[in-house]
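S.K.: Have a look at these structures, which come just after this line.
FYI, it's all coordinate maths here, none of it is from the lab. Only a predicted model underlies this, so the values are computations on that prediction, with no experimental measurement involved. Cβ atoms are built from the backbone, for glycine too; each structure is taken alone.
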Structure 1
Amino acid sequence: MVTRNDASVWDAETEGFDLLDITLGDLLDRQAEEFGSQDAVVYRYPEEGIDLRLGFRDLRDRVDAIARGLLALGVGRGDKVAILATNIPEWLLLELAVPKIGAILVTVNTNVRRSELEYLLRQAEIHTLFLIAEHRGNPYLETIVDLVPELPTKSHRVDAGVSSEAFPSLRHVVLLGAGESGHVGVPRFTDVVEAGRGVTAAALRGAQAAVRADDVSQIQFTSGTTGAPKGAMITHRGTLNNARLFGYRAGFRPGDRMVTAMPFFHTAGNVVDVLGLLAHGGTLVKAIQFDPLKMLQLVEQERATILHAVPTMLIAMLQHPRVGEFDTSSLRLVLSGGTPIPVPVLEQVKAQFGADPVVVFGMTEASPLVTATLTSDTFELKSATVGKPLPHLEVKIVDGSGAPVPHGQPGELLVRGFGVMKGYYRMPEKTAEAIDPQGWLHSGDLATMDREGYIRIVGRIKDMIIRGGENVYPAEVESFLMRHPAIKQAQIVGIPDPYMGEEAAAFIQVREGQDLDAAEVEAYCRANMSRHKLPKYIRFVTEYPVTPSGKVKKFELREKLLAQLQAGNSHG
């Protein structure tokens, strides 16, 4: 199909696929019967004492045992269950067990600090918190015991709830991780599973039967860079169909094996990966954390057919000195997104891995994917665009007044359809700002749409640089810089300027073995780019500050340069 007339409007298409109206629990049961003993989940970390291989039926049985344990704790329909942990097996099992009984999973970023955890417990009205003791020096268990001083006085009975003055909704804190010794008032995960033995299969069936496809299955909190974090409420129907329809677009097949390190607390990890493979009868080969060498080993050892990695991860794997030692010929697809991917990187993926790249764009509030490239698209299209909207989604690009813009003109991307969240939990005003009365979700992303419906992300509205009245889109400048053979990555941020309003600053990573200085970058830009787009400041970095999901923290780059300029340490 093509877009509507000359306007950047995409009307929803089915592409021959109906939407499913089933719950996540029912999907797991159905797939367990269909795929039986076929691998569903693989963890291959003998060096860390984690060596797990579960078939679909085994996965269902483990999930059911945990679901009965949750019922033993008194977790009921609509109760909020939070998980604070790395990509360990218990996270995945809980992801499927919590919604099976109608409870709501609340994901917690592993970078969370005390004040953020305190806010989340209160704002999301957490009933039960599962957590590991610590991660990278962040003492989660110590923090929660400090926040909830009543924990040590709780009864030793697993099902006895704590009564917290600060957090009236909180009933349980449970410790995850093999070999953990526990803490007074904090039972172990195995204790919860054991308590579930006293819950009948009929009780589980009854709880599962009461769940509806349009019920909220997860609350995912945004990063909170523009205020207090907001909890996006996404549903069984939204996440399940999003993962399923993307899988059809990308070409998932029963028996596919995906290696991925995407964090479970992110929709890329728990929807695209977990639910995508569950829906299509594939195998999840999970990396507990990203390590380029381990990823290459897993691809070879497990004969992976799909690799999922953000561009920074892909580059690290492609440039690893031992990359040529591994047999990656089993790979068919490489999924990536989050930032533009230069054509040379896509070419390297194809040359090194023999796999076709699939580029995606999404946002948590859309459950999460909105667009994806087609397998038949050229590398130029995959580099310059994020593909077309997924089936059953409407997309339009609008100006400040809400009117659709002509093809090729930037505006805000809006999306409407099955995946749009129910709203932000306990934030009706923020919900009204994000979803208009017609049901359109306002993304905050600046984008263009061509006549065929291909969408190009040109930046965030808040990231757009206005220099002397001219709009500068960071993604466009970044993409241009990354075509330079010596530039590995580039990030553009806006810096306040008393005369021009704003000026662009480029933070550049140089490829290993290459030499590059600011004068060469300036000459390259002047020869090929409009004057108002030229970066005034050019800085070279060895690494970028990134989020756990691999996205660059631009605000940290901006703050660091501002501090340097104010201190008079810059040559800019």
Structure 2
Amino acid sequence: MTDVIPAPRTARSAAAPDMFRFDADTTVWAAPGTDTTARWLRAVLGPALGLPLPPAAHEDAPGVLRLRLDDTLAPEGYRLTVTGRDAEIRGGDAAGVFWGAQTLRQLLGPDAFRRAPVRPGAVRAVPAQIVEDVPRFRWRGLLLDVARHFLPKDGVLRYLDLMAAHKLNVLHLHLTDDQGWRIEILRYPRLTEVASWRARSRFGHRASPLWEEKPHGGYYTQDDIREIVAYAAERHITVVPEIDVPGHSQAAIAAHPELGNSDVVDTAALTVWDDWGISRNVLAPTDTTLRFYEHVLEEVLDLFPAHAGRFSAFVHLGGDECPKEQWRASPAAQARIAELGLADENELQAWFIGHFDTWLAARGRRLIGWDEILEGARTADGTGPDGGPRTATGLTPGAAVSSWRGYAGGIAAARAGHDVVMCPEQHVYLTTGRTRAPTSRCRSGYVRTLEDVYRFEPVPDGLDADQARHVLGTQANLWTEVTEDAARLDYQAFPRLAAFAEVAWSALPAPARRDFAGFERRMETHYRRLDALGVAYRPPAGPLPWQRRPGVPGRPVDGPPPAR
């Protein structure tokens, strides 16, 4: 029991020792509303154990695993009861039943994480016990940046399975950036014909002199996206797409030069950016640009329907790191500022984001963006220029903030009444290194160990109880400038993602009082699960020879994370 990750709220052994054995006679009885978990058990756990797990004739049959809903339990909560005769998973909703099945899988041992039995005939048994559990946070997310380095569809599906195994429930899919556009838009085929690939890539951080002189690219067809969304939904994971505007948009401008500031730069000569960092080529604040992205978002909303998961009303529009130099130099942008009665370029960006905030709200959807969307607020009187409701930030009440530049943006958003996802780069950017050793130099940003991640606290000091309720949860971000393939993604993510999952799910004490030594002991078993899953994690003793990158420059940032 004690090696379950993330740690459950309570787990107690039965008064009399006993075991429930999984064998050829084990059946599954699924009450209405639990069918996704029943399918998952037969498709994933069954092959690992070499068992068919057929439907039970009735719920009281001996050797049955029962799945049922229980409205006395909290959403996503579950109670797993194991006796010598049968086992039962009750969930506060369908997701709760599924998370209970994930715990059962862990209790069956690391071999339950394989795709076929490696010890035919071995006894598979779970000690009699009761596990009661409920997540601390509603939003337990992982960002995958597939724009900088494309991750083929099968890799995304694999990460959805890894997320499910750790009870994470939101995949933030970063689909567009300066270096690539990864989603098919039927109305604008040049976004995939041109913007989905670049001629070469820098190897290492942007200060590196090394280059990979070969094209890089790829994109998801609309059917690929539908498959990803449906696969996630079967695992009670919501996929939140990100289409970044008005910065981080050079790839789109390379495909459609009319989107750029063509009065100050030759946008027709631009290509998809082959470097890292922040491109100065940003979207022009024109009606043409607005209509283009409205058309893009119409297709995005169809591909990511609002009924596809708990947080599927959200669409992430970036809104971060938008350089203003071209707008300052552009007569057309300056005319737009004057026409709208804005004070400066910061307000122009707020106007741009506000347009799509209103556009999404009118369609029953919710904007979420990086904490820069709080900047340049135009109104504080409760209404926007369209007469719709606004908070003091100038955003609609339903807009939410991903707080990445530390805690400050999240604190400001929560105090203004906005929902917040805490993902400060100083704590949960998994692209960062874990050591300053020269053999591990190819990294980006702060050095953060497994213990650093385990002691991360998503709810910052300075919020009262009502404000703290706006913290939907937390998210770990995997950016891919220096993470070019699935093996490197695994190396950067694990085992730190396991620590993050426990922070997001479990009712942990204050950071200084957390039992990191106990977590490390439980990880000894969890590493065997990761081995069974084929995860190329960083071993606790340090990187394996083929995981080292001597001589490849990274971007270490010294110093402890700032106080919350």
Structure 3
Amino acid sequence: MAVDTLFTGGRIRTFDPAQPWAEALGVTDGRISYVGPAADAPAARRTVQLEGRLLTPGVADTHNHLLLGFDDLAVSLDQVQSLDVVRARIAEFAETHPQLDWICAENALYSVVEGRRPRADDLVGVTDRPVFITTYDQHSVWLNRPALAKLGILGGGDIAWGNPEIDAATGEPTGWVTDFYTSAMTIAGLAELQRDIPMYSPDRRYRKITNSLEMAARSGITSVVEPQVPLAELDLFARAEREGRLTSRTTAAIYHPVGADGDFRARITDAIRETPQHERFTLGPVKLYADDVIEPHTAAMLEDYANRPGHRGRPSLEPTEFTKLFIELDRLGYQVHTHATGDWGIRLTLDSIEAAQRANARSGATRDTRHGIVHVECLAPEDLPRFAELGVVAAMQPRHASPDLVAGTWMENVGEARWDRAWRFKSMIESGARVTFSSDWQVGEMDPLIGLYSAMTRARLDGGDAWTVEERLDLDRALRAYTLGGAEAFHREHEVGALRVGALADVVVWSGDLYAMEPAELLEQRADLTVVGGSPIHDVRGELGGVAAAAHGQDPAGAGQSCAEPAAPAAHAHGHAHTH
């Protein structure tokens, strides 16, 4: 019997231990129906000649903030190193957008003002309208004086979406707001943002989702996990499903705010029960925060920050309470993915997972949960083997280890004596732990080729300043973490992640044979063809009819950039780490 589509004439990496490589792959009715030698391949209604290119399982981007995206009505401050340039970009945008009541900007660096955090005074004279700027990691916000006044902060008022920094000498707000991302996703925080900040309107958030999904298709991503969805925004994904905009398989992880009670957990249960499960959309794990991030000294560290004696940060919740919460979520049957960047935050999460396994084993509720720890940026050596021992998934982002991102603030805060604890990809894999790679878009570039390069080099995109090189990976292990590793993280390894007969036909055809290239050459490649369930969602060369490219008006030459967002940087432009 003929297959619907046969791929042949190139290299096929299956990640199936029983047959790691193949010459041909057949697809019938959305599933893989043949894997093997080209000489034995069945007849096909349509044949795609790979012409020496590499075909692999589709990429599973297991930490991709679709809801963040890039906003086409916001100023991009990506990689801007100078306050003068920040001021100039905002002033120019304000002048060319007189209709906007607020001027919003994204991706500011903490170090844009040398030696201190930015302040409202740094924006005096730029515009008389309120300015709202998010940092590259989405954990802090920078406001000007009109914004402070508009939000009531100048008068001593509080906001639900963060903690305004107060100048110790004057008692006045500085214009800097910390703890933004965790607070912004609470019910009260999101409601205030939607009320006051235009960038958080449902329509603009929806545009971010759909633009991000288009970029995912162009990047070879067939499965994507949005790691932090407020219950109030689940309807945006339902809308995308109704409108046929969920091109990649999409999983939404539900955000559990610090301090939320049993009533909130009951709402999560109701949401899961009431949300129709679709082949392209599922509700996934619950997202917790054990700590914040290292750059503003808010991650929880076992020892003092190197450049801030006496300060170690703090967990997001008192440790005993955090462990109680984790035990409860595990008892209720939820898979939990926990943000933890500092070594204390990571240890607290591991301790809580271990406590949950003990407590719930006694009640008979334990199972193969595959709880995940997200980021794992600074890991105490004695905690490394615990991932494999406890069955914990390390959900990591290779790009975060690049000196482009961590030279300066991150390295200085942690201190050179602890650099050997940073993003231990190789050690984690060799310990037997499950490891999944992802982008953390839009904080880091979505393109998995950049992630592969970063995992292989731990260098800047220009090849310089490689560091902690003992944790470099070869291409095969890095690519496995982006494919089968992502499937394993969410119990889907029998359906996706490996190319075997009966599995869903989620595949990507790369523009060349990645295994024949030096790491730097990966940055010049692209996904030529992205297929989900046997159907193309991105097709540069029109090999399966060019349906996806034509439908979205995509320019294959601009494969790194969303066609709906002319202001967004291209995929190979430098990005940043850690939204978490």
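S.K.: Hey, distance in nm of label points 7 Å out along Cα→Cβ at positions 27 and 323 derived from one of 1, 2, 3 reads 3.3; which structure? Write down the numbers at each step before the final one.
M.R.: Details: 1: 3.3; 2: 6.7; 3: 4.9.
The correct label is 1.
S.K.: Among 1, 2, 3, considering only distance in nm of label points 7 Å out along Cα→Cβ at positions 91 and 459, which has the greatest calculated value? Walk me through the numbers on the way to the answer.
M.R.: Working: 1: 3.3; 2: 2.5; 3: 4.0.
Going through 1, 2, 3 one by one, distance in nm of label points 7 Å out along Cα→Cβ at positions 91 and 459 is largest in 3.
S.K.: If Rg and Dmax of the Cα atoms in Å comes out at 23.2, 80 when worked out from the coordinates, which of 1, 2, 3 was used? It would help to have the intermediate numbers written out before the result.
M.R.: Details: 1: 24.0, 74; 2: 24.3, 80; 3: 23.2, 80.
Here the read-out was taken from 3.
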